[in-house]
Structure 1
Amino acid sequence: MASAGDVPTPVGVNHIVLNVRDIEESHRFWTEIVGLKQVGTLHPRSDMGGPPPTMRFYSGDHDGKMAHHDVALVENPNLPEPPAQWNPFHGSQAINHIAIGMPSRESWMRKLADLQAKGVKFHLRVNHGVTHSVYITDPNGYGVELLYELPREMWEGDIDAGLNYFEVLPTEGEAALKDDLENAPRFGTAGG
């Protein structure tokens, strides 16, 4: 019998599958707004027990390579309408939000400017102790957090404190495009 020490720990979330009302509208959001690439489409098969769902698969850039998928969309036109206002703490969606990491601080800042130029509403702009983040919503009301992870040495000394740090920032104008990494707190270190 295996001991508790022999039980492997997962490496993390591999992908998420979202039900969406309109796959074309959602496709545009995940490709044109978020920036994922479509890598596949579910093809009909006779052994699926009925008509196949309309389903597409999307990947981010994994060091110049594509994943089999990070996000998949399944069309279900019978979904309820999204809430009028997304609320990160008291929302009515089953999934609070999906976090999408950007490869660097610079790419994240360019993404913020791109989102703002496209008129995407920033619901929340936050410096967490482990990430700097912006929260937007997709056409189905799912929260989407676009982030870059802070250098590990800034938070690994006290992960709990880093997770609990929450600095709310402006969501509009030039102020929403600023990022002060140099003065960000450190957790569990002499400078924290």
Structure 2
Amino acid sequence: MSLTESKMLELGTRSPAFELPDTISGNQFTMDDIAGKNATVIMFICNHCPYVIHVNRELVDLANDYLPKGVGFAAISSNDVENYPQDAPGIMSVVGQALQFPFPYLYDETQEVAKQFDAACTPDFYLFDASRKLVYRGRLDENRPSSGKTPDGKELRKAIDAVLSGQEVDSKQYPSAGCNIKWKK
């Protein structure tokens, strides 16, 4: 595991278009399918990263709190499954079902979607407003597995609340940190 921080894609960037398979339902999803009426959260995660495992419960709580408010959610795994078989689609499905993900858990086999988002680590978070412009990117909150604290999603929640109330999202944003995305060679 190599601790890696987000690259912090430029604010204002329009959400990339994509079409990926959902490992839980077997359906294909596009950005249009996922986009919420008011905002959209895209999360790059994987099965084995301890930083993701630490926040999984908060990801479910976050989505359950904001889906009814018109915020769309999707998780994407882009890891090289040949060298990291624990992140393979079949296991993604088992993990997503066991954790009761209320959002699609998409598999980016070609890793092109991760490249379009300039994703670097797991977890890595992107919040787009209703016009699909990037207004927040980076970390969920300041908690890490070694912090001894329970994740609360405070920073991402604050950004979503700002979007929902028509306010500017604070431009002071911190990179996420976690396992690097496992790129194919």
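Every number in this text was worked out from the coordinates using simple rules, so none of it is lab data. This structure is a prediction, so every number in the text was calculated from the model and none was measured. Cβ atoms are built from the backbone, for glycine too; each structure is taken alone.
A few remarks follow.
- Set 1, 2, criterion distance in nm of label points 7 Å out along Cα→Cβ at positions 49 and 81: the highest-scoring structure is 1.
- If distance in nm of label points 7 Å out along Cα→Cβ at positions 73 and 89 is computed and equals 3.2, the structure in 1, 2: 1
- helix-only ellipticity at 222 nm (-39500 (n - 2.57) for each DSSP H run of 4 or more, over all residues; to 500) derived as -7500 - corresponding label from 1, 2: 2
- Entry that produces 1.8 once distance in nm of label points 7 Å out along Cα→Cβ at positions 41 and 137 is calculated, selected from 1, 2: 2
- Origin of the derived value 44, 37, 30 (Cα extents along the principal axes in Å; candidates 1, 2): 2
- Each of 1, 2 could give distance in nm of label points 7 Å out along Cα→Cβ at positions 25 and 121, but the derived value 3.1 comes from 2.
- Computing relative contact order in percent (Cα under 8 Å, 6 or more apart) across structures 1, 2 gives 34 for structure 2.
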